[in-house]
1. If distance in nm of label points 7 Å out along Cα→Cβ at positions 52 and 132 is calculated from each of I, II, which structure is the one that comes out at 1.7?
2. To which of I, II does the computed value 111 (volume of the Cα convex hull per residue in Å³, for residues 12-91 alone) belong?
3. Ranked on Cα Rg over 2.2 N^0.38 Å, which label among I, II comes first with the largest value?
4. As an exercise: volume of the Cα convex hull per residue in Å³, for residues 36-75 alone, calculated from one structure in I, II, equals 89. Which structure is it?
5. The value -25000 for helix-only ellipticity at 222 nm (-39500 (n - 2.57) for each DSSP H run of 4 or more, over all residues; to 500) was derived from one model only; which of I, II is it?
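Every number here is computed from the coordinates shown, using simple stated rules; none is lab data. Treat the numbers as computed from the prediction; the structure is a model and nothing was measured. Cβ atoms are built from the backbone, for glycine too; each structure is taken alone.
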Structure I
Amino acid sequence: MKNKRENIAEYVLYLWQIEDYLRAFPEQAETHEELRDLKEMLHREGKIEGGHLQLAQNALGEMEQIHSELLQEDAQYRAMVMRLQPALNILKSKTDRPTMSDVEACLVLLYQIMMLRLQKREISEDTQQVQQQATRLLQIISRCYYDDQTTI
C-alpha cells in the first residue's frame, strides 16, 4: 500500500483507485491480502456501490487541516490558491458535489486526468496547466504533512 506519510495526496489517490478497481473486479480481491482487507472495509462501511473509505476520508481531512493552516500563515500559498480558484470553481460546478473543498477538488481533478490518460484521451493545454497548479498545491500539503510526521 502507498505510504501515507511519504505522500498523503498520492495515498488518497491510490485508495480511490483501489476502491474503483475492487468495485469493477471484486473477484481480484482474493489474489492479494491487502486487496482482500480493503474489500472487507468497503463492505463494512457500506461503500460497495460508491463513496470513499474512512481511511481516505480521514487522510483528506488531515490534508484540509494543513490547507487551512497554510491559507492563514503563508501568503504565497494563499496567492497560489487564489490563482487556481476559478478553475476549481468550474470543476466543482460540474460535479454532483459543488460544495466540496478545494483540496478534494484538486484530488478529483488529478484522478479524472489519470482516468482520461488510461483511456488514452487527449488532455487540453488549459487542463494540463490547471493540473500543474493543483499538483503543486498538493505537493506543498504533502510536504507539510511529511514534515509534521517526521518531527513527531
Structure II
Amino acid sequence: MSKDLRLLMCPENLHEGLRLGPIRYVVTPEKARTFSDAVMATNPAFIPSADNPDAIVSPTMRLPDYALLIATHFKGGKGGVHAKHWCEFHEPMRVGQPMKVEGTITATYLKRGKFYFTLEYESRDAETDQLLVRQAITSVLLNDKGEMQ
C-alpha cells in the first residue's frame, strides 16, 4: 500500500506562490450530458448526442476544478466556504477534449479571526495548451470539525 504524501490542509501549509497541479482529464460525453441534464440545457449546441458528438461544454461545468487541485495536494480538513469567485471564459470546451488544469495560491490572510486563501487556476487544452478558462476562488478554510479556522 502506498503512503499518502499529500500535505495536511491547514493554514501552515497554504502559502502564496504554492503551485498546484497539473491535473489532467478528458471531458467525457457522459459527464457533459449529466451536466446539461442537471442545468436543464435547451440549446442543442450544449447537449451531447449522436448528432452532436463534439458538443460545447457549458463553461460552468468545470468550475469545481479547484477542488481537484486541492484534493491532489492536500488531505484532511473540510475544505472551505466560498467567499468570492471570478471567471474569464476564453474559448469553449468540447466533449472529448483533453484538459490540463494548474493553479497557484496567490493570497493567504487572516481577517476577523478567519483564515482565507485565494487559488487562481487555468484550464487549458492538454494538447495545444490553448487557454480556455481562467478562474480564481477565495475560500475560508474550515477545520476538521467543519468550523471556520
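1. Values: I: 2.6; II: 1.7.
It traces back to II.
2. On the way: I: 111; II: 146.
This value belongs to structure I.
3. The structure with the largest value is II.
4. Among I, II, the structure yielding 89 for volume of the Cα convex hull per residue in Å³, for residues 36-75 alone is II.
5. Checking each candidate, the match is I.
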